[in-house]
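Enquirer: Structures for review follow.
FYI, it's all coordinate maths here, none of it is from the lab. In this text the structure is predicted, and so the values were computed from the model without any measurement. Cβ atoms are built from the backbone, for glycine too; each structure is taken alone.
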Structure P
Amino acid sequence: MNLIEVKNLSKNYDGQLAVDNISFDVKERELFGLLGPNGAGKSTTISMLACLLEPTSGDAFIDEKSIKKDPMGVKKVIGLIPQEIALYPTLSAKENLYFWGKMYGLSGSLIKKRVKEILEIVGLTDRAKERIDTYSGGMKRRINIAAGLIHRPKVIMLDEPTVGIDPQTRINILETVKNLNKLGMTIIYTSHYMEEVEMLCNRIAIMDEGRIIAMGTKNELRLLVGGKDTIRMDVKNIHPKIAESLEMIDYVDKIKIKENQIEILSDYGRRVLSSVISKLNELDVKINSVKIQEPDLESVFIHLTGRSLRE
């Protein structure tokens, strides 16, 4: 069942398309990724889905509610975790969560229960009474996530939640996101960090210049670049029999030899590596280094656009 359906959504700023006629759907309990470089249109897309920006054209439906016709209904079922910290620095974490809970209409024993639950989820129960302005950047991010969860939304939207934080905090946030999905929450996760989206998401839409240029599971997207692993080896004692010998190994699909480098394409790079090394040892070829490159989302982006995600 699709919990989110985006249909031909566009946003135009003074004649420039920030989001250009995109369509996608997100299934219930799915962790869906929007991947793309800065300026690709990810945040604008999230802002429209959260009813913070009005689309120029198109529509989207979240839990069967239209972002154009029923924005208040949409806001009740979503939790938005923005890139910016949306907290009151002079209040404690607990006071911030009570404030946001009341904004969503919670009160009495219910809000007390929700605050306790959410603090446990983000791992800050023991620091709940401390002021936000005494928190580290990572702790602020975690309370920022907590504020978006306080009303127990059906859909969570996280917009670049790990920008500008240290590696340990990033790991904590990614684990929190995975745990929320395991609890049954439907999540849209935007990032320009390819490795985060690869690690977290069931399906991925790759955005560039306001358009979705590819969409599918990780394996489906990898097939766009051929789906094969590349084994690269720096060697000594190259001689003519090497290519012929390596071609006889099962699952070796293509061999390229140039100067002191051997490049092998295979669907099963790690599986064939030991056989390749054994064969080279038989041929008295000295191996200086070995590297296996498996197709990833960075490869897909380069294949589709001719440039890196980081550019």
Structure Q
Amino acid sequence: MHIGIDLGGTKTECIIIDQNGKEIERIRKDTPKNYNGTLKIVCDLVDYLENKYKNKCSIGIGTPGSLSKETNLIKGANSIWLNEKPLKKDIEEKLNRKIYFENDANCFALSEAFDGAGNKHNIVFGVIIGTGVGGSLVINKKIINGFNNISGEWGHNQMTALPNDRWKNHNCYCGKIGCIETFLSGPGFSKHFFELYNENIDAKNIQLKANNGDENCLEFVYEYIDYLARGLSQIINIVDPDVIVLGGGVSNMKQIYENIQLQLKKYVFSDVVNTEILKNIYGDSSGVRGAASLGR
């Protein structure tokens, strides 16, 4: 059996699957906002499932950020309490075994490339738009980590600015100003909405109000799609993938899939844009499925 754990910014999800990928049980917990709490919840989930099913399982963990090749410490996590911490080493010591360990976006993309929305394609770029903005490149069902272990981190490129933009640059937790993540993430989405309309509502409710015909929300959603196209065009211009699969809460915005192709044509350096932008198949569970599959 194989256990997968997805350490999200707001939730920690865990599943156990068999060798054929059949899901046996799924558990969700609120994510502790501190390092020791993170270690504890991982070990508690593993102990619970192994005791229940009386099986010593492989353990795959998807985490925000990535392991530095120089220090083996977490870097670049939007769950900032994990940064500069030996997360993989500490979990292995507490569980007394080696574990499989990948960026959460890598797990998401791997799951969607194997049997999700990208399963018919060779070059799949996975995008998670939620608490943060992550990405991963999978070629022929293989995660491409890159020389610096940052392949796919498009969220920390700069957002292209145009003279008629109404949205403002904001500071990013990474130390730069105007990162794509500060525009496209769920928190960035709601922050820009507040600045324009002085109404403090989250990304999910902005989407709901847009779907119900609210003029401000609908206008805002279409502006967001234009910014999304600017960000995705950078991926297409550099990687030129067959498909980009979107995940995370913001990926549920139906207007994206109705309008994004037209917007991409404004920014992609090509006469045509054949890259498909698709919604994930397994929802926000793609990450945890990919984590469990690391051990298969």
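Enquirer: If we compute distance in nm of label points 7 Å out along Cα→Cβ at positions 138 and 178 for structures P, Q, which one ends up with the highest value? Numbers along the way, then the final one.
Expert: Values: P: 1.6; Q: 3.4.
Result for distance in nm of label points 7 Å out along Cα→Cβ at positions 138 and 178 over P, Q: largest is Q.
Enquirer: Of the structures P, Q, report the one carrying the highest value of percent of Cα pairs over 27 Å apart. Can you show the working numbers first?
Expert: Details: P: 53; Q: 40.
Going through P, Q one by one, percent of Cα pairs over 27 Å apart is largest in P.
Enquirer: Another question, then. Given 18.0, 56 as the derived value for Rg and Dmax of the Cα atoms in Å, for residues 58-217 alone, which of the supplied structures P, Q does it correspond to? Could the numbers behind the result be given before it?
Expert: Values: P: 16.1, 48; Q: 18.0, 56.
Computing Rg and Dmax of the Cα atoms in Å, for residues 58-217 alone on every structure in P, Q gives 18.0, 56 only for Q.
Enquirer: Hey, distance in nm of label points 7 Å out along Cα→Cβ at positions 114 and 266 derived from one of P, Q reads 3.9; which structure?
Expert: Numbers: P: 5.5; Q: 3.9.
Clearly, the read-out refers to Q.
Enquirer: Of the structures P, Q, report the one carrying the highest value of mean count of other Cβ atoms within 10 Å over residues 130-137. Walk me through the numbers on the way to the answer.
Expert: On the way: P: 14.0; Q: 26.1.
Looking at the calculated values, the largest one is Q.
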